[in-house]
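Nothing in this text is a laboratory measurement; each read-out follows from the coordinates by a stated rule. This structure is a prediction, so every number in the text was calculated from the model and none was measured. Cβ atoms are built from the backbone, for glycine too; each structure is taken alone.
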Structure I
Amino acid sequence: MNRIWTLFYTFFKIGALSIGGGYAIIPLIQEQVVERAGWVSEKVFTDIITISQMTPGPLAVNTSTFVGLQIAGVPGAVAATVGCVLCGVALSLVLYAFFRRYRRSVYVFEVLGGLKAASLGLIMSAAGTILLLAFFGTGAPAPGAMPDWAALAVFAASLFALRRWKLNPVLLMAVTGVLGLFLY
């Protein structure tokens, strides 16, 4: 039961700080789940992020559900998911009332501009974390570490195919998933 409450509280904090959306919050989730709590390895976390991206729904919510399921089964999944969304729902209701009242304020629009810039930085940080995990298997590779050349080649080929032939991303994910079965 203690683990359930710990999952709830951890993901409540993550949900409270998830400004910028799912991709922006990946480094915080990784810090809490992999580095601090040690609930999953970086490899398992990368797999959870991959699955969370492929399933319908918000990335942070899907990730919390999968981590909770991994740690404490269905009760853990429910606790982590509720913890992740509870603060966001409450904050959304408060912000809705606030913006309805001050919707014409110049200051509110200036604050939102600053938040957009911060969100972009968080998303770029998340992209860097995902790339490091994919290419080096860790969020902070050791100096002189060699990348996973197969992962780098698949990434480069996928990026090229997306840009050159405008392939359907779902089809590309299916093809690279099958390719991953043979490579790994």
Structure II
Amino acid sequence: MKVTETKLAGCYILEPEIFEDERGYLTEVFNARRFKQAIGKDIDFVQDNQSFSQYGVVRALHFQLGDHAQAKLIRVLHGIIWDVAVDLRGDSPTYKQYIGVKLSYENKKQLFIPRGFAHGFVVLSATAEVCYKCDNYYHKEAEGGIAYNDPDFDIDWKLPADSLILSEKDKALPNFDTAKS
């Protein structure tokens, strides 16, 4: 597995080794021991989530607060997404900065996002199926979010604004300054 730390400390792009032959391919999607060696932390994933979305759907920017914060390991089972992580750790040198990574069925890349980040993605293909591991259980009362188009972050979502599809809940998310208070 090739592991690359991004400009945001603690966020890693993981590229698994692919074994291909005339029958197809095999890859080890997750191995706790190798994962720990790669990122230098022992993460105990307790929940897997999966979503299916169509072209232009934005699911962003979400996080869990306090003791319910979640680290995530994201991968794509079908299609292509632009996956975004925003550093919300107040003591971080990359506070309020983001990274975007193209994750797809074809490239098999995964993105690890530690606790203290907002996360979201947009679907760039006709449809996409996304699977992600979480190291903490979801708690509705600890749910937080920031508007996908917050000018403080100026995120490039890779698609024209008029082609983006958001849930009513995501359309109502506040800007960061409002959410912070």
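Numerical summary
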item	result
Test item: P(r) over Cα pairs in 5 Å bins from 0, in percent, for residues 47-86 alone calculated as 6, 33, 30, 24, 6, 0, pick one of I, II	I
Top of I, II by distance in nm of label points 7 Å out along Cα→Cβ at positions 71 and 151, largest first	II
Structures I, II, by distance in nm of label points 7 Å out along Cα→Cβ at positions 55 and 79: label with the highest value	I
Origin of the value 13.2, where mean projected area of the Cα convex hull in nm² was derived from one of I, II	I
For -27000 (helix-only ellipticity at 222 nm (-39500 (n - 2.57) for each DSSP H run of 4 or more, over all residues; to 500), calculated) the corresponding structure among I, II	I
